[in-house]
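Structures for review follow.
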Structure I
Amino acid sequence: MSAEDKIKAAADKVAGKVKETAGKLTDNERLEAEGKADQVKGHAKDAAGDIKDAARGVRDSLKD
C-alpha cells in the first residue's frame, strides 16, 4: 500500500470521526451516520491495501 493510499485512508477515518462527533453533539443522526460510513470506508481502504500487499508478497515469493 502506497504512502498516499495510507494517508487517504487515515483522512477518511479522521474526517469520519469528526463528522460522527459533530453529529452526536448537534443531535444530527444523518451527519453521525455519514461519519460512521466514512470511517468504514477508511478501514476498507486499509484492508484492501493489506490484501494487495499480501498478494504482492506471495507473487514475489513465487518468483524466487
Structure II
Amino acid sequence: MGRNNWNLEPAVLVYERLSDRLILEGEFRDFIPIESADDFAGNVIRYGLGLSYLAVRPPATRWRR
C-alpha cells in the first residue's frame, strides 16, 4: 500500500482425483520481488502437498419447489 513494491508470484496448483474418494492436492509457488524499497527483499518458495479422503458420502438430495 504505497511502498512501490513490485512482485511476481508464479504458481502451479494440482488437483488430482486418485479414486472415487481419494484426492491429491498440491501447490508450488515462488514469490519474486522485482523492485522493493527495502533491502531485505528476496525470493520465497512455498510448497505443499495433501491428501483428502471422503469418509462419509452425504445422501443425495433434490431441491423441490
Structure III
Amino acid sequence: MDENALIVSVLFGLIGTGMFMYGKKAGRMIPLGAGLGLMVIPYFIPNVIALILMCMALFAVPIVIKG
C-alpha cells in the first residue's frame, strides 16, 4: 500500500466514523450504513482512484436519499 492510498483510507475512515456516530445518535439508518461502509470499504479496494470514486458515492448517499 502506498502513502496516497493510506492517506485517502484514513481520511474517508474519519469521515465514515463521524457519519456513523451521527447516524447512531440521531437514530438514522442511512447515515449509519453509509458511515459503516466508509469505514470498511478502504480495506477491500487497493486502487486509489477507485477508492476515491466509491467513497464519494457512499458519501453522497445520505445527501441524495435524505433518510
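What follows draws every value from the coordinates through simple rules; no lab data is involved. Just so we're clear, the structure is a prediction, and the values are computed from it rather than from any experiment.
Calculating Cα Rg over 2.2 N^0.38 Å for structures I, II, III picks out II as the one with the greatest value. Could you figure out which one of I, II, III the value -27500 for helix-only ellipticity at 222 nm (-39500 (n - 2.57) for each DSSP H run of 4 or more, over all residues; to 500) was computed from? Structure of origin is III.
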